[in-house]
1. Suppose Rg and Dmax of the Cα atoms in Å works out to 16.1, 55; of I, II, which structure was it derived from?
2. Ranked by distance in nm of label points 7 Å out along Cα→Cβ at positions 115 and 139, which of I, II sits at the highest value?
3. Could you tell me which structure in I, II was used to calculate relative contact order in percent (Cα under 8 Å, 6 or more apart) as 19?
4. Taking volume of the Cα convex hull per residue in Å³, for residues 35-82 alone for each of I, II, which is largest?
5. Consider the structures I, II: one of them gives -8000 for helix-only ellipticity at 222 nm (-39500 (n - 2.57) for each DSSP H run of 4 or more, over all residues; to 500) as calculated from the coordinates. Say which.
6. Of structures I, II, which gives 0.35 when FRET efficiency 1/(1 + (r/R0)^6) of positions 67 and 147 (r between Cβ atoms, R0 = 35 Å, to 0.05) is computed from the coordinates?
7. If semi-axes √(5λ) of the Cα gyration tensor in Å, for residues 107-162 alone is calculated from each of I, II, which structure is the one that comes out at 18, 18, 8?
Structure I
Amino acid sequence: MPQKRTEVQVRPGSEADLAALTALYNHYIRETPITFDTTPFTPEQRLPWLRSHSEDGPHCLLVAQDAADGLLGFATSGPLRPKAAYSTSVEVSVYCAPEAAGRGIGTLLYKSLFEALEGKDLHRAYAAITQPNAASVRLHTRFGFRPLGTYHEVGRKFGRYWDVAWYEKRLGPEE
């Protein structure tokens with residue numbers, strides 16, 4: 001009998017989500033080249049990352065969950081670079097639980113994230129996509145990102161080098 005799906009809710013992430021967020025991210029560390037982190041984190045090690053996001057600022061953390069499956073994914077916006085002149089640019093990312101693949105969770109999270117960023121003093125969003133990753137390229141393209149270029153063999157993980165393609169999206173009004 002197919003499992004009944006419940007309504008997916010997107011909300012700001014909180015410290016109560018820390019263990020689930022860490023477990024999800026650690027999956028990507030251990031199993032994929034999508035992140036170039038190579039050592040899994042403890043929840044305590046991820047706490048500063050979680051606290052660096054706020055509900056009302058340009059650096060957001062949103063989680064998707066449902067009653068049946070719990071945490072299904074998360075999306076973030078964070079600083080592109082630490083220097084002050086970069087403050088109107090954010091780097092965005094989305095991670096979905098493996099069991100949530102194909103359910104539209106990434107789309108739902110990005111829709112909510114970009115709605116949360118509306119009205120903020122932001123000019124551009126950037127995304128770094130380890131190649132190959134056709135699903136992530138499709139998602140970003142659907143949200144208006146355009147390719148900028150590729151860093152070739154920029155990261156080494158699992159005994160091989162990986163390319164990272166950079167994408168950008170205009171935020172805010174046209175100038």
Structure II
Amino acid sequence: MSSSVPPFSELLAACTHSAVHLEMRDQYGVDSEGDDFSTWLRTGRAEADPASEYWAPWVDLISGAVARGVTVRRARIVSEPVSAYIRYEHAGTGVNLHAGEEVRWLPRRRASDLALPGNDFWLFDDRLIRWGYFSGDGALTGHEISEDPAAAKLCAQAFEAVWERAVPHDQYKIH
């Protein structure tokens with residue numbers, strides 16, 4: 001499934017005005033985060049240096065897109081009280097903001113009446129979807145690209161509905 005999906009960097013490079021990301025899981029098991037998450041669990045400290053080897057590629061990618069005029073927004077739907085992983089994500093979100101992303105958080109109880117897609121996604125320019133598929137324990141199992149207009153419309157509407165209700169990162173208090 002993932003072998004035919006262009007790398008995220010190519011999708012973002014082709015983006016002209018907006019890239020939005022909706023995250024709806026309380027746990028992710030992304031391999032590249034494993035060591036940092038383990039350190040955070042032990043020490044309460046996560047890598048937060050935008051220039052670090054861990055973050056610099058992401059910061060460069062996002063800040064480059066933002067400099068080209070692309071608006072990059074991320075919304076996270078979370079259960080409360082939040083999981084350890086969500087606490088970890090919250091602790092590192094300052095780097096996302098530094099890179100130029102806008103980030104908001106929506107408590108799951110406030111999303112009950114929203115029509116949401118079944119999977120996390122990135123939506124580029126309101127037309128190209130990059131679905132993210134995860135196993136039950138949060139391990140990434142693949143990606144798929146779709147340009148289906150009905151699915152893109154659903155993703156755009158779902159994201160905007162979440163964004164409207166969600167709390168900006170600097171105002172969201174972990175529960």
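No value in this document is a laboratory result; all are computed from the given coordinates. What you see is a predicted model; the values in this text were computed from it and never measured. Cβ atoms are built from the backbone, for glycine too; each structure is taken alone.
1. Working: I: 16.1, 55; II: 15.5, 46.
Only structure I yields this read-out.
2. Details: I: 1.8; II: 3.5.
When distance in nm of label points 7 Å out along Cα→Cβ at positions 115 and 139 is calculated for I, II, structure II comes out on top.
3. I
4. Numbers: I: 120; II: 94.
Checked I, II; max of volume of the Cα convex hull per residue in Å³, for residues 35-82 alone sits with I.
5. Working: I: -8000; II: -11000.
Of the structures listed, the value fits I.
6. Numbers: I: 0.35; II: 0.85.
Value 0.35 for FRET efficiency 1/(1 + (r/R0)^6) of positions 67 and 147 (r between Cβ atoms, R0 = 35 Å, to 0.05) corresponds to I out of I, II.
7. On the way: I: 26, 13, 10; II: 18, 18, 8.
Label of the originating structure: II.
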